[in-house]
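Presented below are the structures under discussion, each in the form of structure tokens.
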Structure I
């Protein structure tokens, strides 16, 4: 809707985890390097955590896009499964076509596939997203998969990804065996204020924008204030602000525009300085029903 108005070739703040839009702030760069190293070095268990919306899934898709063809991968993003259903999803992701009816049959078929991969010097990666939703029993089942190994090598690399509650879950005494097997951990934080501005600029650039800037300095600071640097919220606020600017025929977006969108999104936070030149009222559009109702 607003693409032509701002000279964009594609929507810059879509909510899908597109690796082509990956912005590597310091902590995200470290996170991706950790994940790549873990897979290449066959480290066994790895854990990636982060608050909601900090970019975990986007980082995972970027990792998968960097894996070579010799790495087989299974991405299980709905872990609320019984063990046999979990195996079915994993086998489908790995392309294992063996028909199995029992857990024992699944384990035999998986071990056979992993041995074949190792003989060809190929790696196999299992990623379990939203792992904080796993039951202790299912986590124990996943731990047992790490017993598929040779005297010198892990056959299966396992990556647990989830919100900070995953760390609390693994702190339980009954999961100490799994906790001790996690050799690498990384926690994603939200962007700081500078990273937030760079993130917005980069997404606009990747969307074909060639101007001097759509969001002025006050708007960028306000985006950080109301989102606290959470990438998902940045996308929502910036998309809404671009839409508001289009509806008002604005070429430059100010702090007041961001504040209005944040308020409609119930993201308005206390604090944040004001600037008299940036807080001037926005031009109003003719009254119409549901002016900004899509965010309510």
Structure II
């Protein structure tokens, strides 16, 4: 069962949109996986829907979520039609969005309509969303498992070691990032950097992983050129209790693209999803 474009209010005024893929006629409240996209991503990108359907077929309720300020809109869910919102996004807002979704999951009315097992909640994040998921997992005890897909190993990845970029950004107030797929110049206002600096201890992935006590699965493509596999190895070094699985030949999006008209998952995405499903169910592969 699919419930599309559920709209939740966010602290910053833009809606958090999510799609709920709920298993057909579960015998008991199913485990639940909450998925958030990465930088320049959205819930309707590429093969995410097909992946969500695979989770639901395996008996897991799966939520595909948009960050409130990712730049797409309810009217144009696959287009960056609100670049002002994109520019005003920051990590504090993304963490608040994750909390809003988990709050919604635990509401009595949500549990009446779509009962899930709150003791079996897995948070999944792709790319930059993986880094945000790591911070959220440290802060929210309702998250019982953490699964990263091609995660960054630092939330300052855009400007780390680039003081001249930071100074130019500070002076101009905005940094433009090209979107190779759409050709758009996507703004990032300096408030993103200010939010990071103000909350540097909170957004430290090394510190978060050292404190993490829940099961964690790190999935990464061996052929990822956007976030190289070395980043995954660093995450594992910071949390040796985690499990790292490199998917041979997989790129940053595990064979996907947008749009993705095919009816079947890419081969490397099938391997990714199978590993994640087993992890969410608490199984060993």
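For which of the structures I, II does the calculation of relative contact order in percent (Cα under 8 Å, 6 or more apart) return 18? For relative contact order in percent (Cα under 8 Å, 6 or more apart), the value 18 is produced by structure II.
A value of 18.2 for mean count of other Cβ atoms within 10 Å over residues 22-29, calculated from one of I, II, originates in structure I. Thinking of I, II, which structure, once helix-only ellipticity at 222 nm (-39500 (n - 2.57) for each DSSP H run of 4 or more, over all residues; to 500) is computed, gives back -13500? Matching structure: I. The value 5.5 for distance in nm of label points 7 Å out along Cα→Cβ at positions 86 and 254 was derived from one model only; which of I, II is it? Source structure: I. Taking distance in nm of label points 7 Å out along Cα→Cβ at positions 118 and 174 as the criterion, the top structure among I, II is II, with the largest value. Thinking of I, II, which structure, once Cα extents along the principal axes in Å is computed, gives back 59, 41, 37? Comparing all candidates, it corresponds to II.
Have a look at I, II and say which one yields 0.05 for FRET efficiency 1/(1 + (r/R0)^6) of positions 70 and 238 (r between Cβ atoms, R0 = 25 Å, to 0.05), as calculated. Corresponding structure: I.
Here mean count of other Cβ atoms within 10 Å over residues 94-101 has been calculated and equals 21.5, so which of I, II was it run on? Derived from II, not from the others.
All of the numbers you see were taken from the coordinates with simple rules; none came from a lab. Computed from a predicted structure; not experimentally measured. Cβ atoms are built from the backbone, for glycine too; each structure is taken alone.
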